[in-house]
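Just below sit the structures, each encoded as structure tokens.
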Structure P
Amino acid sequence: MAKLYFKFGAMGCSKTAQALITKFNYEERNMKVLLLKPAIDDRDGANVVRSRIGLEQEALAVGTEEDLYELYTRRYSDCNVIIVDECQFLSPAQVDQLSDIVIRKNIPVLCFGLSTDFTTHLFPGSKRLFEVAESISEIKSVCTCGAKATVNARIDDRGRIVTEGSQVLLGGNDRYVAMCRRCWLRRIAEQAE
């Protein structure tokens, strides 16, 4: 029985690397994989999924209005599995469409992404995944203090933590640092002094 999987973690926990390794494992068993990514994530190129350690694959970029169920049934029904990178940027409707693929077509869908933004609030796509996914697992990351990192701290050009702004600002190590909540709150308090 196929499932909708949500594998989440803070920035830098190797979500994308694990997504690409998972893709390789399916393909090694002669299964066809549909690798998706939200079109909003164009920092590595329009149709590229790239991990920080250098793994890279071509992917199908989808806009937030794209009906993923229709896309799958119309053009990709020969695929045995769907893997989605940066799934936090999916719309709640798209998460439901992926769930429909799992239920109606018995195709596993594995979603990899962040759960929360830089203000510690859930992304809409992640919220819906927490509500409907059959399997939810955390990919852990570590703060510089050694505790589990749970916050995706956004930093400005001076290295200061940003606590206001648009929910989406694409970036990597230049814009975000994974931290534990204690260190994040401490740094914010220190900046206010």
Structure Q
Amino acid sequence: MQRVKIWDPVTRLWHWVLVVNMGLCWAFGEFMSLDTVRWHFYLGYVILGLMVFRLVWGLIGPAPIRLSHLFPRPSALLQYLKTLASREPSGTPGHNPLGALSVVAILAVTISLTSTGLFIATDDFDEYGPLNRYVSDAIAGKFNFWHDILADAILTLVALHVTALLFYLIWKKENLIRPMITGWKWVRRD
């Protein structure tokens, strides 16, 4: 194993800004009141902007965060799954194949969640997404439905993400949190 700089400062900052904004947006949505409903919308816009930035950064940024690295070959995924039960660190540079698919799922659901929020109308408050006026009430109702479903889906994905981090920390003795703070990760030598 060797210690390698994997995550650049922009990616690390983006990650932690997303974590804070997602947490606050969820709280303002879950415990919505007349005082917090606007904050839920504003944070949703910030998160959508972060998603757009991530897609662009995934095209022009450093190699480990490129979108092309988030789609492992099926053979690489199967090979990796065979090693999952071992107590050895994976030592992969960047995301391991399973982690890469997790990132794809989180990005896809978050983009869908924020996009549906642009069209919704709040049930209890007189607030509307900025694109709500371009759809009928029936369509807005469908966006509301999907927004709620996707909010539950992102909670599930975040819970799986945190569980995976704990699994790697405890079972595989591989700290995947520290690299997202410092940028440095222990990886296997080729």
Worksheet entry | Which of P, Q yields -9000 [helix-only ellipticity at 222 nm (-39500 (n - 2.57) for each DSSP H run of 4 or more, over all residues; to 500), calculated] | P
Worksheet item: From which structure (P, Q) was distance in nm of label points 7 Å out along Cα→Cβ at positions 116 and 180 calculated, if the value obtained is 2.3?
Response: Q
Worksheet item: Which one of P, Q has distance in nm of label points 7 Å out along Cα→Cβ at positions 108 and 140, as calculated from the coordinates, equal to 2.3?
Response: P
Fill in: When Cα Rg over 2.2 N^0.38 Å is computed for each of P, Q, the largest belongs to
Q
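28 is what came out when relative contact order in percent (Cα under 8 Å, 6 or more apart) was calculated for one structure; which of P, Q is it?
P
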Worksheet item: Once FRET efficiency 1/(1 + (r/R0)^6) of positions 28 and 148 (r between Cβ atoms, R0 = 35 Å, to 0.05) is calculated for every structure in P, Q, which label goes with the largest value?
Response: Q
Item to complete: Taking 3.3 as the value of distance in nm of label points 7 Å out along Cα→Cβ at positions 12 and 156 derived from one of the structures shown (P, Q), identify that structure.
Response: Q
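The numbers here are math on the coordinates, done by the rules we state, and not lab data. Quantities reported herein were computed from a predicted structural model and do not represent experimental measurements. Cβ atoms are built from the backbone, for glycine too; each structure is taken alone.
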